[in-house]
Structure I
């Protein structure tokens, strides 16, 4: 091989090497991850990191690179970590986990954040809420009410920090509202409020008046009628067919129990609540069953829990499932686009099927197409 041929050959090899090196660099899918790696929520962060690693393994593409950074569940630390990710050339970030960590992220205009929060109010323009938001839940409840032809539904919302999120979801879903009430979760005040909402004292007085009237009458079989009435707690119909309780955990149980006390029974009126993440303690609350609620696909969630447990010998958090799906979502969206264009993609209408179910993406918002379940006789039953 003469010198000229050698030179041409070496130039050719160098060109090929540089081409593939540049091509490889361009094709890398770099995803930032902002989670609490220190502090009180460290365990949640650990679970999310493991879930993201599991997702990368399942996708099986070496081009995906994950860069975890600590938020410590503090806004200033989150901003610092976001800046470090930006310096690394990263454009898309999964996280932060909590709403409180989002405060300063509008300063990082070159980054797009897929936060695991389900809150949608007052978000920075570059933050997209990926949690199971109230709009997704009320869209599903609306579908159930329409399918069952329920005409009059009352809504009970606690005076809590998520009250306005609930109101936003009701408005966005355009769900039909018969009456809308807010209540104080303090037990001493709660019962009185539920009594007022259900006209309990009037209905109880109606019963007492009717028993008294029959006793003073000459009606035939009045003793039998009186015995029948004495088995009742109230008399008179309720002006609603379903009640949606926007509450969770022990507070949900307290409201439901107050409804039972005022003679509002789930066998006669639909008791509906928000996503409970398959809280198993509700299976034992037979007095408030059937109880209905929207949620992610239970079969997919169970399969994911088995996969996660087999990999790490521990149970996952539901937030880790969200993060698992978000890795797949980012990978799916970057297949036919550049990472820098992802912010534009989130403004367009897209759909993506993950373990949770189907994500609907439009105008920098993610909604979820949820399933609907009921708990009855200590069993969880899928409605649709």
Structure II
């Protein structure tokens, strides 16, 4: 059959038109993708930052070639080695292990100033997975600073237009910024726990580790199917007067006997709040305690390292994200941590949020649009494996 016969065949014409339409749509999609990728750039404040590299890999874009020069007298200078004029630049700023947050933020401000004043970029978004000084969001006594407001003011003066932050210590911090995206991790933690329930068939009792954790417990509850939740409980603790990281257990409210207790918190520093809550849950009959945190600091106290305290504690599994990537790398190399710590890589979540903001979407719409929230994270280490 020659072409003259085929062109009069209705089935052939339908197939041919569909093929042409698919190829045109594919070409248009590739062109839109090319223009999207060309409209923004990614730059990391720190060299060899695993989280920044993961975000860049997911977006299919290399990090901008840049350098932070340090002179003999300690002065620093940022050098941007690419033309970024008119582009939307996302500055990925994480805090290194053992790095002073003031140093991390000062380095970020140097990049912001260089991008806005010298590179003449069109728009600057700071991606701060773990926001500096977010726990200093209010005063506890007279003549105390609200340092997170200083962070917002300084970054805005240096040229920041928008900021993305993962799991804030308190939501009122958002008011300090003119333009803000809050990437909550409860959809990710909820998805991980849901899969645990599907595998083991054990519902959870959600436990607030202190009075301030009730809101986060409720957020996690909203991101779990009803059949996964057996109940809720709360621990009442008071900070020991004159101490920075010590709390006194006052009361435990709720029924956890024979259940799996889940404790969710945003910050994990010395672990005193978490470990006391886990101990109280086990004392009241919990057969297992799973803890989940967004930001892991993990510093020692009372002459013990955090790893030693974790291994000796009543926490059976600790789920952390890699908002502080250097700490995560250290945990992956330690047998004590590997026995109890599950690590979620959230670079897909941040990368999708960047792409979503670049195309004019909202975080809420993005999360609702993605049915399977496991697409937002990767399990790079599972406790005990």
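Once Kirkwood radius over Cα pairs in Å is calculated for all of I, II, which comes out largest? Don't skip to the end; give the middle numbers.
Working: I: 24.0; II: 23.0.
Largest calculated value belongs to I.
Can you tell which of I, II yields 12 when relative contact order in percent (Cα under 8 Å, 6 or more apart) is derived from it? Considering all the candidates, the number was obtained from II.
A value of -11500 was derived for helix-only ellipticity at 222 nm (-39500 (n - 2.57) for each DSSP H run of 4 or more, over all residues; to 500); which structure in I, II was it taken from? Write out the running numbers ahead of the final one.
Details: I: -14000; II: -11500.
Clearly, the read-out refers to II.
Each value in this text was obtained by applying a stated rule to the coordinates, not by laboratory testing. Nothing here was measured: the structure is a model prediction, and the numbers come from that model.
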